[in-house]
Structure P
Amino acid sequence: MPEPYPVYSSRRLVLDDRVIEEVVEAKLTLGEITKHPQNPLFGEDKPWEPRFDNVYANVIYDTEDRLYKCWYNPFIIDKRVTHTPLEKRHPDWCNYMDVKPSDREMAVCYAYSTDGLHWEKPELGLVEFEGSTQNNILMRRVNGVGVFKDERETDPARRYKMFFCGEPQMTVAFSPNGLHWSEPLPIPEVEAHGTHPNAFWAETLGKYVGITRQHAGSVRLVTRTESVDFVQWTPDETILEGSSPHLQTHDMIVFRTCGIYIGLLGIMVYRGDSDTNVKQHVELAWSPDTLEWHRVQEGTPFMGHTPSEMERYGALPYDWGTIFPSAPIFFDDAVRIYYGAGDGYFFNWRKGYLALATLRPHGWAGYEPISRDTPAVITTQPLTFSNPSVGITADVWNEGSVHVVVLDKTGGQRAVSRPIRTTGTDSHVEWETSQDLASLSGDEVRLRFQLHNAKLYAFSLHRT
């Protein structure tokens, strides 16, 4: 099992427009995810899992235990489902939201895997459900949950942290092992709504940041709160909202990589005039500080649905209707993004699953030529060379190439790389043999990338 790689601050993602000075004949486009052929990985297969709904999965790879761990958030009681025969759970028979009785209750459940593909739901003996504790339930009456392992925490009893929508308010809890949790502590300062709240340590701020949601009438808003101790939190404030009531922001998973913060932004799309014909895909956003957010190709899914030619017959793929991602897990050769998937409309009958998508390293978004006939040119802002060694992350397509040019403060060309003709991650740039860059050590320079049938995601400056 490969170990997750460290994310170096010397690497710059080109989607960060603070890094780029000039763009010529290039466009910034989203990276491409690949859905795993074994999807879905697990579904609603226990008596206490009548409906996964949005799943709200939180998946980590624990290097200490060498396990993938998943905390997910299903309905353990849903009388709409249990009182409706299987053959009638379809919009043609009845609308899910109109069915009575409508009693529902959510809980936090736990699963684990040695390979990230085959999952076990252990009988933990911790929480009673219908007279038995032989289940994988960790906590009841939780309406949206974020769980993570805090590697910087020095108190063993608080190594795992939970940031969640309790009843009736936002709440936190702590655990030494992710299974046995402390008594929940309420957060009265933060408005609670059922969504996928998530929290993390923002090392650039020296604080924990929590992402959750408020409502402005019927419109959903992504909000942010912060804390120095994970107990006392600031009132949450809006950081993102949708472009219209028919394109609403539902939730956002945030994480840090390559010196910035990436947001996987859930977008609810209302189709037609019906309030029940709602789907959810995931778009991409980024921030330098978790406060100011920028959208990347707004309106275009980063994680989209699997289409179906059998849609009108009800034969729908596992993620045809809804997608709710977990924070990614970074490996040397790929980024793993686990996600909750639903095969129907947001507010109607659907089956839920855990699924997996992968992304090439650093491949969130990149620059590529607008036209295959015209090379793209990307020039950075001034950078400082220190014993210069340059690496690039790029896809190079058929007969394509990337050239790197070093420009000094006056714009003079100081070095030209040999062409890079193959796809690579942190590929070492080799310079023409007659060019010595040692004299530029400590100087301000710009890098100019010339892309011929290639896509540039990131570059790095390393010490040799």
Structure Q
Amino acid sequence: MYDAIVLARVQFAANISFHILFPTITIAMGWVLVYFKLRFARSQDPKWMEAYAFWVKVFALSFALGVVSGITMSFQFGTNWPGYMMTVGNIAGPLLAFEVLTAFFLEATFLGVMLYGRQRLGERMHTAATILVAVGTSASAFWILSLNSWMQTPTGFEMIDGQAHAVDWWAIVFNPSFPYRLTHMLLASGLTCAFLLAGLSAYRCLRGDHQASVMTSLRTGVLLAAGLIPIQIFVGDLHGLNTLEHQPAKVAAMEGVWETERGAPALIFAMPNEQTRSNDYAIGIPYLASLILTHELDGEIRGLNEFVGEHPPVAPVFWAFRVMVGVGMLMLAASWWSLWQLRKHGIPGRWTLRGLFAMTFSGWLATLAGWYVSEIGRQPYLVTGVLRTVDAASDVPAPMIGISLVAYLTLYVLLLIAFVTVLLHLARSAGKVTNTVSPQLEMN
């Protein structure tokens, strides 16, 4: 039987895993809607407004689910993790308040204008509302990533009687890992949005809906993905260098490095074994991990054996990292191939469209994998070097946590099914579906 701390961790992981799916869409989707609106304002081509009208519904639905799931997370600070706010509430509280005051109110207020105010307020005010909502989504990401990054690399505070007190808010907000985490997350949101655009548009194309707005959304998604994924790879490299400097135990778990070594291989496959503190069935490329992480063939990577009792569980971090990288490489191949198809034929072939549709939610998979690397990789700490996870837990009995965990999981599965079902319904009903296939699609 699982103990209360394990169940509480699983419950919070379930909550945040569900919650993060929707801000990952809305952060970038807000700016895509701005793009559609500005293109319409400039050209007066109705395809841009038709695309806007479809995707603003997706944005509103995602925003609503993100808000609801975010509220349940805040409850758990009091029920399951009271030690968190007792220890670092002087830091976390103001940052969360800034997010509500500068971001949430902005989004919630002007979302209504986006949905219902165009005819009443005119194009300029409607465009301004769209921009303000996009600014709000990015501001929300700014404050939440600032807090999360501070938990990874805490600076600008001092401990007084077991509580963290702010000394330098600039150092707290702009802590060492914050620029990399924020950029990495914004790009992840852009890629999630891009593949959602391309995937649902490909679905509509496969059903015979080739309206100009559909093709516009498809091209936007493919172009956005093809442009962002190389930038994400570059930023990921910078983020890795920063993590190696500030959280070497996390990097050792990501790479499955047990003993400190130079010229460490990049493991393509392995089964990390914490009992023997070694890797079973390891297959690797010599020197590659050191080259990637230190930019030197014989660069040193500190091993997990230097952090006994202070490093995260290895297998989850090791495999989550490989899922993230693998999905990223698949995104690169899919987006560039689809872009080539668009330029050559004007529309991707049927198999390419099916591939894009299959990757509609690939951004979710990559984001979750990356989030697990980040959050599990911080263990055994909630706040690195300041607050251990076990010291923040409540004394709520395990059966009580287990009951609420089952309730959360059941609800989230149903909501996720409903969300995907509604998206497919919107895609099917957005335009008149014909039974004909375009000559270009048939040739491809």
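Throughout, read-outs are computed from the coordinates displayed, never taken from laboratory work. Everything numeric here is computed off the predicted structure, so don't read it as measured data. Cβ atoms are built from the backbone, for glycine too; each structure is taken alone.
Between P, Q, which one scores greatest on distance in nm of label points 7 Å out along Cα→Cβ at positions 272 and 304? Write down the numbers at each step before the final one.
Details: P: 2.1; Q: 0.5.
Sorting by distance in nm of label points 7 Å out along Cα→Cβ at positions 272 and 304 in descending order puts P first.
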### Message
With helix-only ellipticity at 222 nm (-39500 (n - 2.57) for each DSSP H run of 4 or more, over all residues; to 500) coming out at 0, pick the structure among P, Q it was computed from.
### Response
P
#### Entry: Identity of the structure behind 1.1 (criterion: distance in nm of label points 7 Å out along Cα→Cβ at positions 184 and 320, calculated), options P, Q
Q
### Summary
With Rg and Dmax of the Cα atoms in Å computed for every candidate in P, Q, 23.8, 79 is reproduced by structure P
